[in-house]
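Throughout, read-outs are computed from the coordinates displayed, never taken from laboratory work. These numbers come from a predicted model, not from an experiment. Cβ atoms are built from the backbone, for glycine too; each structure is taken alone.
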Structure I
Amino acid sequence: MSNSDINGKTALVTGASKGIGKAICLELAQMGVKVAVNYNSSKSEAEQVVQTITDMGGEAFKIHADVSDLEQVNAMVDKVSDEWGGVNILVNNAGIINDGLLMRMSDEAWHRVMGVNLNGTFYCTRATLRHMVRERWGRIINIGSVVGIRGNIGQTNYSSSKAAIIGFTKSLAKEVATRNITVNAVTPGYISTETVAGLSQRQKDTIMTWIPQGKFGNTEDIASMVGYLASERASYVTGQIISVDGGMAI
């Protein structure tokens, strides 16, 4: 375990049972942060993340909540507060996709993606912000997407939700800047996760033509940036949209 400048702080990471969320949890735990591992449907995977953290000497617990449900979010944050006194670092990572061309997109596909990706970010941030303001220290890190910057066919709902997070990040950063709270967004490109693994080779080949570096990223690439933004080294960085995408957003 690292004796970092945020050792002993508490974090809530949403959508944390696998992929990017899992890597973020492990990165923060390595920095000495106590981590609440949020999950919705992947309970066993969340338990494995907690076990990995405890095995390496860290402190963590799993907590269930559908972040699109306001009551569940409030109950989750209350539980973390009961355990640790409050959330110092919030990572809004939970997100879903439900792709399709707009003219065939159902209302449910639109509202569900917006509910998790955008409303979930709002609910979790509002629920944790008061403690950060009271403590006069906080880190809010929103996980966006490169398609929120450049768009993508068949993802108008997903792209819209992630583009909205950019405006959310910049506006909130201005609201809380004098309270020693930073608000930033990390926008991943195509990262080697289960979602990318499920693409056809033809799709992967097409995507590769969009990436100047000519390769997919790793979950650790995103986690490293989140770790930096959570630390005191980034205390003068706020309202920024940081692309970690191999140059895809250029």
Structure II
Amino acid sequence: MALGAFLLWVWAVPAKAGDPVTVKVGAYEYGVVYYFEDGSPRGIVPMLIDRLNGLQDTYRFELAETSSRRRYQALMNGELDLILLESAKWDWPAFDVLYSDPIVREKDIYLTLASQRDAKSLFADVSAHPMLCVLGFHYGFADFNADPDYLRENFNVELRYNESEVLNGLLAGEAPIGIVSAGFLARRFASDPRLHERLIIGDKPDATYDLVSVLTRESAIPLDEFNALVARLLAGGDVEELWRQLHAGVSG
């Protein structure tokens, strides 16, 4: 190829610098934040990713699955750029991270079987009774300490791998109390309305918390730019409405 023709060819090829910057968005199975249905990922995280990509073309947000216990290291070692959605009350203060503006609010609730003779007394002091909880999750009754050894040594806690196992264990009588997110329970009520008759929800939640995104200082998108996108997402009110729909039947 002649030099002149080569230079024209180089000039005609789109510059790689103009390609969208990939932002790896971490998510793990939790409530209606992220779950699987018919083998496909569902929840508000995939929906928010679609909306973020639709708002602009500077960044390309991509889903990257992790686990509740691995998410901290995955973010800090660069496997992820940010995690949707998290609470700043969880283990994050131990790490050098940044928090986005609040996006939605969630709560964790106490459940027992409708067949319990005195549910009010049971909920009055939950720490005095066996409880089913999720490994790697944070609970208000334990001051958000998710260390499994701490939970087992200080409380009568049985740990399961996800909220489905917690609810199924409660229904099977494995413990008198189970803790799940409001979003998860709403999803189960929607799929099986008969559960309403089998469960009693505690009057007070275990915890109520804002969900934000967690970024590192090396994340592919700067915090101020991400917050600007969050503000645009929330401005139309559709994210709030979507969250409300995902909690239909259970206040979130």
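What the table shows:
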| read-out | value |
| --- | --- |
| Identity of the structure behind 16.9 (criterion: mean projected area of the Cα convex hull in nm², calculated), options I, II | II |
| Test item: relative contact order in percent (Cα under 8 Å, 6 or more apart) calculated as 19, pick one of I, II | I |
| Which entry (I, II) yields the derived value 0.95 for FRET efficiency 1/(1 + (r/R0)^6) of positions 60 and 188 (r between Cβ atoms, R0 = 35 Å, to 0.05) | I |
| Structure from which 1.6 was derived, distance in nm of label points 7 Å out along Cα→Cβ at positions 44 and 212, options I, II | II |
| Given -9500 for helix-only ellipticity at 222 nm (-39500 (n - 2.57) for each DSSP H run of 4 or more, over all residues; to 500), calculated: source structure among I, II | II |
| Structure with the greatest value (metric Cα Rg over 2.2 N^0.38 Å, for residues 164-203 alone, set I, II) | I |
| For 4.2 (distance in nm of label points 7 Å out along Cα→Cβ at positions 68 and 236, calculated) the corresponding structure among I, II | I |
